[in-house]
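Engineer: Have a look at these structures, which come just after this line.
Nothing in this text is a laboratory measurement; each read-out follows from the coordinates by a stated rule. Just so it is clear, the structure is predicted and the values come from calculations on it, not from any experiment. Cβ atoms are built from the backbone, for glycine too; each structure is taken alone.
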Structure I
């Protein structure tokens, strides 16, 4: 049975390894990086938060005085090496809490290390349902199978939640359906660090996985709400790629608004997927996000499931 929140991590005065100031731009020049043979790098963010990253995912590690909180867990195949990097930072403190920002395997690798040990794994309830399901994702041509029960999220929520790590308040919640129907943000309030996961992409278009609930309308809603949470000093962590500032969300919002108008017009005028793609509807953003073929296909196919809900005015 899935256990519900609230959750508390033991609080005590926090050690601060780094000051709150941070130089930045859209893609930040970070102070230092330690490279491992696997390509993992460790980068200090603010206060006692660190970013561990490679080509597959970003993992955020928050050090408390007695325990450690981790956001996302990379691929299962990399989980042993990732654990070693975290242990080097933690200096003997245990990982008490792990977040999965959605069900995708590149976020859940540490579940296989921590779940069997009874550690807290937090996710949206929809994420746990996908972790426990057998389903086929046609645009990947991939069959997914249930994760072992002891590796699935064991603390789930529906709307929002909050916990404490020493004197850091950690807010988290689901806004809408973006990449999946279980995408969540994690906001370290005092450090002013916002983890957006797959709700922010860098150098590539987002994947609106309509098989597990993603679609353009939800992506627009998520981006709008994330913008409301961020100010000019907020460090925003995408699922993959460099740390971003608020400007990246602003560009994404413009791109998604453009995409919606393009696909809405295609439906209004009765264009097939092939006819829609032939118009190259995202050409003006390809210089920022790269090849748009998959995004355009997912955009078109995903909105079909929402037409009966009148996602496009004038379409019955």
Structure II
């Protein structure tokens, strides 16, 4: 649990140094330079700037930055420190997807049910048969982990779900379909909009940045950490103006798998999505920093879920500009 995470301990530094040595070797082989210098800089960046995961050091290209530049980045330790300042009741009510769906039921128009140990098998089979193909999501997962599509005629997969639900709860959801414009980018995944919102010091809901997340060819999910590509969208115009980026830091002008040229692509219904995101956060401004996901269907915008707090990597890797200043009014409030 994020709330229980210890920000610092000697044991963690020892573990970090081991992985830092491995990563420093990879950096030395790729970029040249002294492995020992990379390793020392990683340890220093952990202690001084909170880059307590080697991924921070690599993704934010700390090996190219001086101390002043590093200090502008919102790193993992700073992220955990932010979590300590969040409203706990709101945090725990949203970390469970079923609870979140119930809270925001008025914004969710697709059909869904909770499948847990107490859910009758007949109810699950009726739901799956009704829709033919459904999406299965673990209620407490993130980053797209464990999400898959289930076909009603796949009896083995349905039986496996019946077995697994005895230990873990799942959401079964009606399948959402991309609008025609998004389908041309990748038809196998639901390609969604991720809007990052922040409640500023004046209590106003701001949309800080937005990304169109697209799965690669053949992928079921579009999540950035599951191999998807995030394309930055200009929040004023709703147009993709920059190359996309994946979790490995690779940049894309052309979407992998479909050869779709992305800069210049205009997001359908973008103003409607922005207005809906602000409305949802305005319902509870204790959600001070969130990532809201929306699908754009042929006939409407569909709210998918709210991530509270949102992640910290994508907002900085696409332009390599630190965003630590976004959160100063939250962590300095108490």
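Engineer: Upon calculation of distance in nm of label points 7 Å out along Cα→Cβ at positions 83 and 99 from the atomic coordinates, which of the structures I, II produces 2.3?
Structural biologist: Numbers: I: 2.3; II: 1.5.
Computing distance in nm of label points 7 Å out along Cα→Cβ at positions 83 and 99 on every structure in I, II gives 2.3 only for I.
Engineer: For which of the structures I, II does the calculation of helix-only ellipticity at 222 nm (-39500 (n - 2.57) for each DSSP H run of 4 or more, over all residues; to 500) return -10000?
Structural biologist: The structure behind it is II.
Engineer: If P(r) over Cα pairs in 20 Å bins from 0, in percent comes out at 28, 57, 15, 0 when worked out from the coordinates, which of I, II was used?
Structural biologist: On the way: I: 33, 57, 10, 0; II: 28, 57, 15, 0.
Only structure II yields this read-out.
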